[in-house]
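The structures considered in this document are given below.
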Structure I
């Protein structure tokens, strides 16, 4: 038994994102020495526990029962029990249940101890070849208007952007994604660390040419804005699309006037206008 496993409190234990062999030694010892393990889906987590012969009691804890169960868990923690929280895969809390429980623990001065390990976000970013300055956004909104607002917000950031998305949603919203990220490269990651692990690398506008397997969840990494195609980085993708459309009916002088309220150098807008005109 490792010394820190003696400490009472809530343990946030990272588990494999696919390959069961990726569980750390420390995580295994914590799980074995816990009084209770909370998980999203007992049917998923029992496979991991059986693989490592962990006999600790397992209890479901997900977004539909988190509020209901939190107070009972707090009582157990205050009584001195050691409780671990795991997700179906990867690091707990990140785009997964548990935030309510963690906040309640902190308000009661109950120790919350992280046990680091596998992360689909870092795994995907590490093999992307893109900038290590990144934004992780998790799952985008289900409602169309909110989804588009979030895409536009992310498109204005000159960092690598990591999101989670289901294949059907990716295909359904591909036009919107292309509108805001068309000039970027992308890596579509699926089944990471598993037998059928796959990394699809392409330009965003080429996603439509790919036959994407409709199962599970995808981790997608968009590249940072590339200097050779984005010397106009002060402008959002939606701004560029608007300028492109305006050039059909407006003069460059009118466009400069239209964008004068934005904190963008006039030369940047002027150069973009010339570039777009030359592309015709």
Structure II
């Protein structure tokens, strides 16, 4: 049994909360540069340039990329031979979020659904735990902004709707969203499973590096076709027109019931933020 101290997890999660909000990964920055080179709209080119400048300032000054510093969403891969010494994993993550959002001067955005009273420390976090064999622990934080999350949807298609029905729903969702999710977007698509599984794999798909493709050739083709058709919509950067409505479409799939075809579309804004911790 491998022991990992509670305080070690807390301190590293706190640092990751700040880093994820201050620093875009290189794949996202590279996608901005590539998109600006291909963008036909002068306004779109200018906006993409501003996003690059914003990312550089945030990184240099250690300030938030966006005022919406998001719901703290975590994906955890935990070996069954790992023990948290001095507490439990979820408590450690929540304490790390509490410290990170306080020390990093990050906006606290979590509230009671009815009264709208703010919890004051951006907790509780959302923690998705995946138990695996072994003694390794990997924690990935993916702060999720409210504007793009509001544009996300889950639907239960008929099996007869097939691939064409899936594509139609995804494209219409992006079209209807317009400027609201702050394009250019990263779009996670979850196909199959159950109602909740489709949503989970759609969100997990957002963690993939931009420019990567699904190893399944059929899903790779769907990703490519969706990205092309979405960028043909003309929504463009920040909804002001252009070719760059989305930077990437990532599709994940899971077996489903014979009577169902669950589909989830999880839309992420241009600030595609995440940070990995390996213990």
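Coordinate-derived values only; no laboratory data. Worth saying up front: this structure is predicted, and the values here are computed from it rather than measured. Cβ atoms are built from the backbone, for glycine too; each structure is taken alone.
Tabulated data for the structure shown
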{"read-out": "Computed 10.8 for mean projected area of the Cα convex hull in nm², for residues 45-156 alone - originating structure among I, II", "value": "II"}
{"read-out": "When relative contact order in percent (Cα under 8 Å, 6 or more apart) is computed for each of I, II, the largest belongs to", "value": "II"}
{"read-out": "Ranking I, II by distance in nm of label points 7 Å out along Cα→Cβ at positions 133 and 189, the structure that comes out highest", "value": "II"}
{"read-out": "With Rg and Dmax of the Cα atoms in Å derived as 23.3, 74, matching label from I, II", "value": "I"}
{"read-out": "Source structure (of I, II) for helix-only ellipticity at 222 nm (-39500 (n - 2.57) for each DSSP H run of 4 or more, over all residues; to 500), computed value -11000", "value": "I"}
